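K.L.:
In what follows, structures are represented as structure tokens.
No value in this document is a laboratory result; all are computed from the given coordinates. Predicted model, so just to flag it, every value in this text is computed and none were measured. Cβ atoms are built from the backbone, for glycine too; each structure is taken alone.
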Structure I
Amino acid sequence: MFKKILIANRGEIACRVIKTARRMGIATVAVYSEADSNALHVDMADEAVAIGPAPAAQSYLVMDNIIAACKQTGAEAVHPGYGFLSEREAFARALADNGIVFIGPNPGAIAAMGDKIESKKAANAAKVSTVPGYLGVIADATHAVRIADEIGYPVMLKASAGGGGKGMRIAWSREEVAEGFARATSEAKSSFGDDRVFVEKFIVNPRHIEIQVLGDKHGNVVYLGERECSIQRRNQKVLEEAPSPLLDPATRRAMGEQAVALARAVNYDSAGTVEFVAGQDKSFFFLEMNTRLQVEHPVTELITGLDLVEQMIRVAAGETLSMSQSDVRTTGWAVESRIYAEDPQRGFLPSIGRLSTFRPPAEGAVDGVTTRVDTGVNEGGEISIHYDPMIAKLVTHAPDRAGAIAAQARALDAFCIDGIRHNIPFLAALMDHERWKAGRLSTAFIAEEFPQGFSPRAPTSEDAIKLACVAAAIDHTLNARKRRISGQLKSHGSVQFQRSRAVILGTQRQDIVIDHDGGELQVHFEGPGSRAIAVRSSWTPVHRVWRGTVDGQSLICQVRTIFNGAELTWRGMTTTARVYTRREADLAALMLKKKAADTTKTLLCPMPGLLKALLVSPGQEVRAGDPLCIVEAMKMENMLRAERDAVVKSIFCAEGDSLAVDATIIEFA
């Protein structure tokens, strides 16, 4: 077994590998760019080596720097994680040439399967059902349009060396093919150093299902069940689960056997994933093979009880698989949410900044439910513009799907992040979505269910009552605290706060009366349908998460205290709760509302990023929908378009400038 390995990656996957290596008694070496000098994976590893500037193309993608770090530290093997160099045949060969073991498949398997064009050719040769498409190299946009015309629309343009949604575009017309080809090739080159793109038929209303395979260097290959990864946006996975609610045992076996046959055909000898696009009728077609560990591997680990990183290390060291196919058993259900640094209310655009608060839910197993958090950040860390926006992966496992979803919902409610925008409210709303809970999934789920984008819904009926109770309890706790602060009140006697209050949730007002008896608060609601609700909680102002019971039911809610109230976030709902005396509430209703600034004549940068291209000039007329500029953020290129017909008056920045969110790019006449 290896004594020391180097992890040629960063963030949560580097931390993930370090944890397993440490448990196996293997020393670890981290590598880091200038932007990652204070990163968590650097602190966790036994040693760390600087490998270059912040851009990945000058650090994490430079093979010579990785090899030099191995020689400097005496690392015997390299785990590549996912992304970066993980599917580069040249990297595996370069390591071998320098006497360093690659913890991944052999270079021949990477060449055959890692390249998406070559993998489809291999799948065809192995008689695996594949999606119709063009498997050759596409010369230019004109060539891409001609191919798309022949295949029929819609089509998918995909980077041959890609993954993670980078270098991928869906096109419904000739015009979209031409534009998508330019964006896909550019993203592919910057993310993977390889600008080749291929075209295939895009299957409408599909499901994305993948099979985890594991092989060794002695010809043994098994499959470890499937994962459903259909909840995606911009071709990037958001939620994953194992097993899939679509498959029956016969379909699962057929997909698994095809995946194993394909792996055997290329002598595959590590952990890998064979991806399929599946119809709602359980028909399936080979999509691609990822010759690496997948981001979503934890759901497979939780249902099988296997550590896939450990298996990869053991296989790379020459060990034989410890199980045969008949030994593979799956238990329960696992759900994974990807916590991204992005603003779901602004089209999921990236967000950067410092994590002023980062407090994930507690990990571990309680009452048959397991909660796991894989992350590469800590409180006070910085989310950089240079890398993928994923902050963490939250995984829950329970005996059945409903239990795993309920556990995920509770864990999301308890996951507290401040300092940047993030997608936890959106993920929490998904957990409460009836279509998701029913398992009626497709890769178009988000586009279909959120056609106007995501906005946290306002609480209604019973939800509003529960949150009003939480707000009242918070207000009562804060008032009790004020009474205990010495010198803050002039009266020498006991100060009594008014029991009659008004809770305003958004624009809804609830008149209440509060009674306190020991550890229980009684909130009496007045008016039609008057009722009294018991509230219990040990919350104090130092906590960002309120935990307690409302009317005997457990409730976990995120809290940001504000003047006369709190901002509450629960199950994808976000509301401002103000708690006043009745007189204060009457006066507050008379206050004038502040008007928002007029921004109709300006183009503001919707995200922090790099201005990669300006496509207009002062004095130019533009029509609604015309492209104005391209902003690159977190390895994704975003085209900004004109919202109406206008004339460009002034441009306030130049290509190559770094832009903050809401920075003015263009002013219109």
Structure II
Amino acid sequence: MRGLAWCCAAFTGGVLLHVDRVPLWASAAALALVAWRLLTGRSSGRGAPLAARAALALLLVAAVLTRFHTLNGLAAGTALLVPMAALKLLETRTPRDQLVMVGAGLFLLVAACLDRQGLVRAPLYLLQAWLCCAALAVITARGLAARTALTLAGRALVLAAPLALILFVFFPRLAGAFWAIPHGEEALTGLSDSMSPGGITHLTSSYDTAFRARFALVPPPPEERYWRGPVLHDFDGYTWRRGGGFAQWRQPLEAAGKTYRYSIALEPSRHRWWFALDTPTQSPDAKVQLTYDYELLAAEPVNQPVNYEALSNTHMRAAWPLSAAERREDMQLHPGRNPRTLELAQSLRQQAGSEAALVRAALEFLRTGGFVYSLDPQPTGSDSVDDLLFSTRAGFCGHYASAFVTLMRGAGLPARVVTGYLGGEWNPIGGYFIVRQSDAHAWAEVWLEGRGWTRVDPTAVVAPERLRRGILDLFPGAMSSPQRLLHGSAWLTRLLQSWDATNNWWNGHVVKFTLDSQLDLLSRLGVRSPDVRYLGWAFAAGVLGWLALIAWHSGRDLKAPRRDPLAGAYMRLCRKLARIAPARASHQGPMSFANTVSERRPDLKERVDAIFARYTQLRFGPPAPATRTRDIQEFRRAVARLSVRSP
């Protein structure tokens, strides 16, 4: 029964690691089977019939296939392992069956490590490993107490920790992350490739981190921290979408401002965009394309944390004129939609003397037209821009960027909507900016002859404070109560920043520890031009060092027994007397050997009997700790004084 309880505990720990990932029915069924098996643990019956168990297994396979449409991948495989391993409890009778259940708990631990490597989960993984090791000890060593098993398991894990560290640091890694295996579909908050009025509202209340940015030198001022994401070209009067001009040539640009070098730690988004400050000058990775509209578009979705370095300029000037294809793409308007806006655009165009004057006139219209910045604007119809400019007059960045670009296109200027993030929260502990989903933003880019694509943010004239303050600072009501508590308390904010800095270090130095990181470590240790061969030598040396440590630790438990001075003196006495009498047999006691000696040398009988009686008293008599050391010394002197020469 003890072995069954421990194997159920080990398996339950594995199930709980995935309780928020696998379908509810799978974890609930597994926990119910564990409870049932513990309640019937003393039963000697054979359990459910084989046919019933087989039918139930097929039903579980069908349920997983229905949910995931496959049995491959981490999500589907884990969802299948949880209930299928629980079915094993129906036939768990022997220690071998119990070991299988502990093995299932270890497999679930490995699956959890492959799924999520966050620092907050590391203690949970360690506790599960400790529990499984203790369960193995209880099952294989009958009668082992729980406390002894836990101590033994903890000791084994501590001794294995150096080997785990050696394997982590020096075992040559394959390109990419070891855990880069397919995950199940999962909805994560983030920007999309389309934007409708109100399309970014679901991001404004999210406190989740989008990415972290660390600048090599002085960072740009707050009003210049525009993080470029999807660029939207196509507009049907209500929804903006990305364009289809992927085959167009990228417009060469000339730097017209300061260049910034920085690193980005991008969180998983299940999208292909990598974010960069304003206009990136080059792609940070061979598998990431720098598109014609200066997006960073990866070949694969971002399913794991990504670290990369980028180079950007916040002000650029076009070297070539705008191509006909780009002009056509960024001038199109849906016929029949937003007619009043188009009339306004023509009016502003007639009054303006230049393209720059047209931009200023449109911004002045938004600044003086009674428009307000609101996260809860009234719904708009199919003519969304008309509704905003002439009816509701309330909206946020997406509304105003859409309206401004429509005005520019209606007036004959190429324009497009850029979505991404604005600002970022400075973390003084980690020395980087945290850009959250609540910092999602949309702005406009207008083509001006002689300057090229120029960033224009209409939100700056409606709500100028948005450029220097985050959404959550402007609208605390957008946050939940726990978020307001974190955001409003100085010490809680600092605590959160400390945790974020620690977690960022964990992601950068542990989760993303790659082959390049290993080689860089070798170079820091003084190895010139390190390669995989040096990793192999370092790994071998580390393993030998660990084996030496284990040998030393094991030797501490195998030390020779402490020397017994009384036994040593007695052995010397026996060797001395063996010169005049037969040697003492191994089974012969002290007094019997004394009689043998006395028979050969009657003249020594009195002294031999006395000295052997003294030994018997010291060895087998009642303890006398106060005088024992002195008595043993006197016995040793008596042995030394005894002479066996013939008279």
Structure III
Amino acid sequence: MINRQLLNPKSIVVVGGSNNLQKPGGKVLKNLLDGGFEGDLYVVNPKDEEVQGIKSYRDPEDLPQVDLAVMAIAAPLCPEAVRVLTEEKDTRAFIILSAGFSEESKEGAKLEQQVVEQVNKVDGALIGPNCIGVLNQHYQGVFTTPIPKLDPAGVDLVSGSGATAVFIMESGMPKGLTFSSVYSVGNSAQMGVEEVLKNMDEQFDPQHSSRIKLLYIESIEKPQMLLKHAASLIRKGCRIAAVKAGGSEAGSRAASSHTGALSSSDATVDALFRKAGIVRCHGREELTTVASVFMHPPLQGKNMAIITHAGGPAVMLTDVLSNNGMDIPPIEGPASKELLEELFPGSSVSNPIDFLATGTAEQLGKIIDYCDQKFDHIDGMAVIFGSPGLFPVYQVYDLLDEKMKQAKKPIFPILPSVVNVKDEIAHFISKGRISFPDEVLFGKALTRVYNTPAPGDETSDVPEVDHQQIRSIVEQAPQDYLDPRQVQQLLDAAGVQRAGEAVVNQEDQAVQEAKRLGLPVVMKVVGPVHKSDVGGVALEVKDEQTVRREFNRMMQIKDTTGILIQPMLKGTELFIGAKREDPFGHMVMCGLGGIFIEVLRDVASGLAPIGQKEALKMIQSLQSYGIIKGTRGQEGVDQQAFAETITRISALVAAAPEIAEMDLNPLLGNPQQVVAVDARIRIEHQ
């Protein structure tokens, strides 16, 4: 648990402190000194009486009481030092920089466990081991550089990798990003990214806490904790972006269902982040550019004005924004003509607004005022202003700073001349501003932020299901695919509307059930996975003679155990699937069904539980949504019924975590109803 001793210690000891600044114990001590730590600072070093001007103790037993220990000694020495500090010196917080623990060997893992157990005995806090440390406004407990500007309004960075934390800071600082705190959790022996974020949520202070969180995650061990506290922070007004590395898979595995082939752990991460409201990034530059967007007021719409004195960057930015769901709308009417008269001949205000390489600071100010005050359909401005190096541009950047203070709409400064006017950019950043050096990276970051939904409702509108009946069926089911009767029972218990059906294994029985259900019927084999691939589906079976012929033909197909008979229904073929993705829970997917699921692979996914609003968003995000909605004279699908079926499958898998995979393919949807026609459910007892 994060405690006061870790966040704001009154005393710190560097165990393994050194005069050698090329060693972690030497550099972390220097950073603490250079950062002006105001508490008592101690060193443990058996060889020196004084280290960097600080009295050195030969053994932890010689120390006075101390809040926080920063440890830079060999891994085998750590457990005993931690024992002495916790039991004799009232130390309740530890940052272990040392490597050689679980990341290296089984022996190291045992040492790590000993340390964790000792710290837990006293309800202490442990960061690491195998990390660069902790950096906040009270102390600089890291052994690396750079040390960024520390600002309560800056960014909180939590990283599973120490080196990556350094590189993220190096990426952000030139843009003008400041940092409130940096946590490098290393092996996450006691606390990982999730626990740090949990503490930030539980201790959030709207007056003093940073509202921007950046995460670098290599392994999500506690997805529900991450989801809960990220969503909670965002609802409190925070903005969160994260890189989740390690999403690719070397090769592909054979899957026994459509759902298994379409789902992947990386898709599950996407679903988790969407549900939480986290902006997902895929690299350091993207992460710090998104953070830079966060440092500006949020857009209230998707209409951008691009203001530029250079054509090429404006064209590239227009492409990126337009291709990712944002608009660069035309600017027309009397006000646009007034503005054009204020600019040099050859300028354009159609959007992008190009006021030429000879444009002045005064003209830029007028353009910003018009966009802010007279062009009501504009929601934000991207200002591109560099320099060919002919003259200084301090005046332009000073004006930009003033307009950003005054404007009601957000202004994003893209300053690409990082060499020609580096001094002017530094001057601009010194005012507390952020600079975007690249228009395409900015555009991608802005659209990622714009396209990331807000967290789902805390009280999800998930429907009620017959939990008792579901548990009764699942607990008695074998570890395999359920037979059709059990599938029907589960769908009924979940309230999923399904077609009438019968499973038969006698010819006369097939005729009898076909007449009962009402000809024409559909006949399908029971047993083989991909029925259509083996000729195991017969449509529009209209008479008794055809029922008998198809029954006898299908029963000869390999692995067939029976024949499923259903009434011949009409509608658009749809798909819903679910797959257990430990430790995340269940992914629920939807899209067009039948053969289209394999051909188009157009699937939307969400993490259970899923309410009606989220299900509708999933449906509307499909590329094939136009077909579902109905187009060019074709009937559409009852979207509310489709969404409700998604929510009911979500509730079913929540009640039955033993469901490893399930397919409803196809469902048939029309304007009146959505009906499950075929379903497979595989049980895997945990």
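K.L.:
Taking -15000 as the value of helix-only ellipticity at 222 nm (-39500 (n - 2.57) for each DSSP H run of 4 or more, over all residues; to 500) derived from one of the structures shown (I, II, III), identify that structure.
P.N.:
The structure behind it is II.
K.L.:
Hey, distance in nm of label points 7 Å out along Cα→Cβ at positions 19 and 443 derived from one of I, II, III reads 3.0; which structure?
P.N.:
Traced to structure I.
K.L.:
Rank structures I, II, III by FRET efficiency 1/(1 + (r/R0)^6) of positions 283 and 611 (r between Cβ atoms, R0 = 41 Å, to 0.05) and report only the one at the top, that is, the highest.
P.N.:
III
K.L.:
Could you tell me which structure in I, II, III was used to calculate semi-axes √(5λ) of the Cα gyration tensor in Å as 45, 31, 25? Show your work: numbers first, answer last.
P.N.:
Working: I: 45, 31, 25; II: 80, 31, 21; III: 54, 40, 18.
Attributed to the structure labelled I.
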